[in-house]
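Before anything else, here is the set of structures, which you'll find just below.
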Structure I
Amino acid sequence: MKKYILLALFMCRCVLVLGVEAPKKSTDANIFGHVVDRDTHEHIPYATIAVTGTAFGTTTDASGHYFLKNLPEGALTLEVRALGYASQTQQVTLRRGQTAELNFEVVQSGISMDEVVVSASRSVRLRREAPALVSVLDAGLFEKTNASCLAQGLSFQPGVRVEDDCQNCGFTQVRINGLDGHYSQILVDSHPVFSALTGVYGLEQIPANMIERVEVLRGGGSALFGSSAIGGTINVITKEPSRNSAQMSHTLTSIGGSNSYDNNTMLNASLVTESGRAGLCVFGQSRHRSGYDHDGDGFTEVPVINSQSVGMRSFFRTGAYSRITAQYHHINEFRRGGDMLDRPPHEAQVAEQIDHSIDGGSLSFDISSPDRRNRFNTYVSFQNTARKSYYGSKQDPDAYGTTHDLTVAAGMQYIHEFRKLLFMPSELTFGTEYSYDDLGDRSVGYDIHTDQTVHIVGAYLQNEWKTRKWSLLVGGRLDKHNLVDHVIFSPRVNVRFNPSEAVNLRVSYAGGYRAPQAFDEDMHIAIVGGKRVRIQLADDLKEERSHSVSLSADLYHTFGKVQTNLLVEGFYTILDDVFALRDMDDAADGGKVKERYNGSGATVRGFNVEGRAAFTRWFELQAGVTLQQSRYREPEYWSEDAEVPPVRRMFRTPDAYGYFTASFKPVRNFTADLSGTCTGSMLVQHMAGSGVGQDVAVSTPSFFDMNIRLSYDVRIYKEITMQLYGGVQNLFNAYQKDFDKGVDRDSGYIYGPSLPRSWFVGAKFSF
């Protein structure tokens, strides 16, 4: 293992040494100016100014002015972006010693057509010109929905649903296009550092103030990102410093109107040098949530959480066309569910106690030629997780365990733009990647050891022929997984047609795969039920494969002053050799053994529809709905009881679900935000226990979860602003009403909103 890490670090160092440009003499070529609203002529503060194709950039100050110095000589293109405005570009030619003035008048746009994404092709691209459809959640949405972590904000996208799957520990799972979390790849800054362990609790462990935006790529993505990118890919882009600023907030939430509270404090600060050559952004979060017992049986429905997070992201511009970026985060989280929360876990009737210590980070280097026709990137990233756990019931003294997981990934990527290749201009992308995951899990009292080492070597190649109207992308990826005997090939084909800037049509095919693994963290639910479960892989186990086809139309139109966007997407996914579990003979120590084997296939099909409208400067509305079916080809047995019939419908996959957000701003300083999710009936497992005498598949009722947030901004002093806010989550209290009770409850029988009706208040200071 050490040799691979050293090799990756040496590779990065070589690139840094060879690729960093030698210091050049100052050009004294400068640009200054301002950015104003074309209609009101008001100056726009904190608009982003970038010199396209270079590492130069800045933001306007509080008065709406900017200054860029020591720029490269020659023809330059400047692009301005500001929240609520359409992007704009201007060109200028500079000579050594020249200072030019360049002013911008930007037009208000409630719906942006020029969002920047990287997940569609692993290179920076305008969303409307990307070969695959990418949805974007920005930091503003997390604020509007009062989300304190990644999990609470993800549901506000078509085809995406987040659910709670355990009463004791409250772990969350994201489902994309009807497929569960095992079929989704989660990235941090485009790097695969989420393992089988951290993927379970990780959605709640990433604080919202760490996030700049989240890119969601629905459908197969294995051709770019490797294993598990079948249902979709979630790429978390962390905050990057753009200007000198600071922000601190505190939110107090009363869960269910009880004496159980969620206290959440967040801090952000960024510092950028005067020259814009270097910048540093830091974040911190401290959260304490009390346990909540909804039905009064003494057992929690919402677990205790104590967490602290700190982290940073920085950049250093080594030249006009190169930069180094570094990111680091530390997360410490303690959670406890069950009963007798103030007692040691082995004295409780049911206890799930998990103490995570997570350290992660990355180092990347980017360099390009002056004409941007050649671009190179290399990176190394890691995440180290140390965990102490207790999964037990009925005062079991032997249920303590420890887990250690180290994930390392390294890669490099080269992009070359051809002015013409065969029949039109093209962009060729080639990359290699290596990932390593070493996991050791110990159940101390039962002497159960699970060791899992996964290492994957991958290489991908794609070429995109493109113009402003047309795009044809053909590519594929080869992966050698140590648990699979053969090399795995994942192809992709994407076609884009833009007859105008307001009409974006796409059709795509993608192959994907999911590699086998012996460790499943979500099996802890069975462990708490008193069954020591371990998993073995069948001798003839093959990887799970997928074939995904999607068609989409992304349409923009303005009716008078009303800006609208309509997205319609159809998807169809075929799964072959789907992983399933079957019971084997019990182990000598009395624990249960389950074997992972290849069951029958499955199909997932459906439609995503999303509409957005900006009616005026003070009213915006967005809503989406998904209609889909997730079915096995053959009925699958899911219970140990032979009398329980098999099912074809996948569990926890409603045939209809959706979301909406609405923002009202009748005056400059006051905002009212409404948001909500609706979920149709779905099939949920209800295992025998205190609730039912026999395992049964339950059709749940439909439910609607609505939130309201009111905020008011107060200017305290010059550039210092205080925002006071408050609201209600789950306004109509659409909370599950048939939880199991007592020590013999089925903790996995949980559905519906994660919280009952809850009130929150808070304050935020910004400058």
Structure II
Amino acid sequence: MTEPVKRLFSEATGTPLSLDQAPPGAPNVVVVLLDDVGFGSFSTFGGPITTPACDRVAAQGLRYNQFHTTALCAPTRASLLTGRNHHTVHMGCITEVANSFPGYDSIIPAEAATVAEVLRSNGYTTGMFGKGHLTPRWEVGPAGPFDRWPTGLGFDRFYGFPGAETSQFEPALYDQTTPIEPYVGREDYHLTEDLAEQSINWMQQVKAHRPDRPFFCYFAPGAVHTPLQVPADWLDQFAGQFDEGWDALRQQIFEKQLTLGVIPAGTVNTPRPEEIPSWDEYPDRYKPVARRLMEVFAAFLAHTDAQVGKLIDALETMGEWENTLFVYVTGDNGASAEGTIHGAWSAPSFQNGVHEDPEWLLEHMDDFGTAACECHYNVGWAWAQDAPFQWMKQVASHFGGTRNAMALSWPQRITDAGGLRTQFHHVVDLAPTIYEAAGVKPPEVVNGVKQMPIEGTSMGYSFDEATAVSKRTTQYFEILGNRAIYHEGYIASCFHGRVPWIRMARQPFDGPQEKWELYDITTDFSQSHDLAKEQPERLAEMKELFDAEARRNGVYPLSDPGDRLTADTRPPSPLQGAKQATYTTAHVRMPEGSVIDIKNRSFDLVARLEVDASDVEGVIVCQGGNLNGWTLYLQEGRPVYHYNLFGHQRTTVEASEPLTPGPHEVRVFFDYDGGFGKGGTAHLFVDQELLASERIEATVPVVFSMSGETFDVGVDTGAPVGLYPHLFPCTVTIKDVTITLLDEIDAETQQAITEGVFKAALAAQ
């Protein structure tokens, strides 16, 4: 007989609910990952830039001098958060240059759950603050999907930006997946400071709500990636300290590294590549520019470290420092040489393949570090800060691209405070290190999906024994054709031949410019003595091992930055070749890839307005920011079309009379010359009457912005395209804006665009 239903509260017995719990004693985990910093930048590791926060971590914990990244941004981040090699999780390069091959499509598979997802399922609260750079570019937009945004990758809280770079003063930020503009109305705003404040507030909030629950905080500021932008009171902190130039700086770093013992005695300071000019041969006229750019970079890094210090202070105040595993990875790759030989004032300029006249930089030195420009330092400074190693960012064959200093602290667990660790490790090792510290076993199944093996090795064994034998015995490296294989103390290295500051110089694989080298890094810390001719048999074995690891991890097919993608290897486009689109005031913060592309062709833009206000002003529609873009707006009632080319050339087409009350059509017809980045004539109409025309001599060929500037209707978010204030909201009714593309792009121009997109992405890693 069936038991009768217990109808009343008093008749029934409830089943107690319980809160999820982390393993007993599980520590908080804070991972700090900076961007584009060389091994020799931090004072903690012999560098010229004072970094007291990193010093604190090292003094209370450990320094690691053989820790490695992938040589590039997004691949390092994917490996860090999954514990798998970057090709294995489909991040063989950055998201902006994804292709359809599995190792490179930028789609992190469900079989590779992140450390955030695993910790969250084991009683942790998880938060990411800063740079994501893990979302496929075609999914960065209002339509999503959002399962590969940080909130879909295991993070309860995301406050940051999903792409490669953004402004420090006017960032394209998201709170979870909602776009925000916290800088508006704040002259004192700086992104890194904001990220630190948000991280601290979040840690305090989660501990107040669940004191028993540990947190995982991933703090990944955009610093010190270009644009180099620093609060005004920091800008002159390093004035005059780099006057002797990059050759002298590298030697000074090298000598300090030896003194501190962060490199072993007998290490050779490898010579400057012949492609980089010496300081003595660099033109005296432009040395003030170079000095100032390095001063700005140093200030940016010092300011960033100060924000990390705030996190440490907060943990100490909260009483959480002793039981916090604090990992400070000083960079996601080597120092960046993407600023060209002479440096850069406008990042959009070199992202579009246009190297700036050094005279322009000389005339605009006062802009460096401010919101007026997106500057980057000279190649020579990148080489100097990667002392004592060869090369820099992008060059995965040599330690200048992959060797990043790291400090790690856990006062409750680590007893050898201030110790140095020399074991060979890789960024894939951080996830299993965190799992071991937390007492968490990586699950075989996550969300119903069987997981691929963790490829990293926990570094926990090194905490207690300085001389412990390295447990990572093999590790491959590959980025953009530069490749290497480490095995049991030896590394075989092959530089593909393209220097990082020359974007599209195609090089053949196995061509004459490629040469496999062999180094014994047990005795040759800096890869200074090539053993290839002395040990050909070992080199042959190492090359075979690379091939095996490449096959196992999905490295093949190798591709050169100059390779042309075919139709079946290109990533998808959300627009599917649309020729016309209509937008309304609902369309705000639209990424460039989510709107119709007006570059390299004629177009027709028609805005339908209803004027019913006495004060007629504001942005009708715009795209880009203060260093690149276009805008149609109303100034004292008069329609104005403004085209901004790299912040260097500004062209304005404006009506002489204001709009009268009532309905109007404001039209911009751009008659393009044809070709790649060529000029044309912009015609401004009101109600079918031609009111003004102006010649635009050159146009943006590839990308308006790699720093998150967007397409907006009725407002201008981010840095203003035109010479008007932030936002500059429109006071008239905008019924809609329709953009129609008027001609086809020829095959030659289309190929130049395809190659240019790749090139632009490489400049924004």
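When distance in nm of label points 7 Å out along Cα→Cβ at positions 264 and 304 is worked out for each of I, II, structure II gives the greatest result. Taking mean count of other Cβ atoms within 10 Å over residues 544-551 from the coordinates of each of I, II, which one would give 20.8? Among I, II, the structure yielding 20.8 for mean count of other Cβ atoms within 10 Å over residues 544-551 is I. Structures compared: I, II; top value of mean count of other Cβ atoms within 10 Å over residues 48-55, i.e. the largest, recorded for II. Of the structures I, II, report the one carrying the highest value of distance in nm of label points 7 Å out along Cα→Cβ at positions 608 and 640. Result for distance in nm of label points 7 Å out along Cα→Cβ at positions 608 and 640 over I, II: largest is I.
Between structures I, II, the greatest calculated value of mean count of other Cβ atoms within 10 Å over residues 120-127 is seen in II.
helix-only ellipticity at 222 nm (-39500 (n - 2.57) for each DSSP H run of 4 or more, over all residues; to 500) computed as -6500: which structure among I, II? Matching structure: II. Ranked by relative contact order in percent (Cα under 8 Å, 6 or more apart), structures I, II are led by II, which has the greatest value. Comparison across structures I, II (criterion: mean count of other Cβ atoms within 10 Å over residues 184-191) gives the highest value for I.
Taken together, the values in this text are just the output of simple stated rules run on the coordinates, not laboratory data. Predicted model only: the values in this text are computed from it and were never measured. Cβ atoms are built from the backbone, for glycine too; each structure is taken alone.
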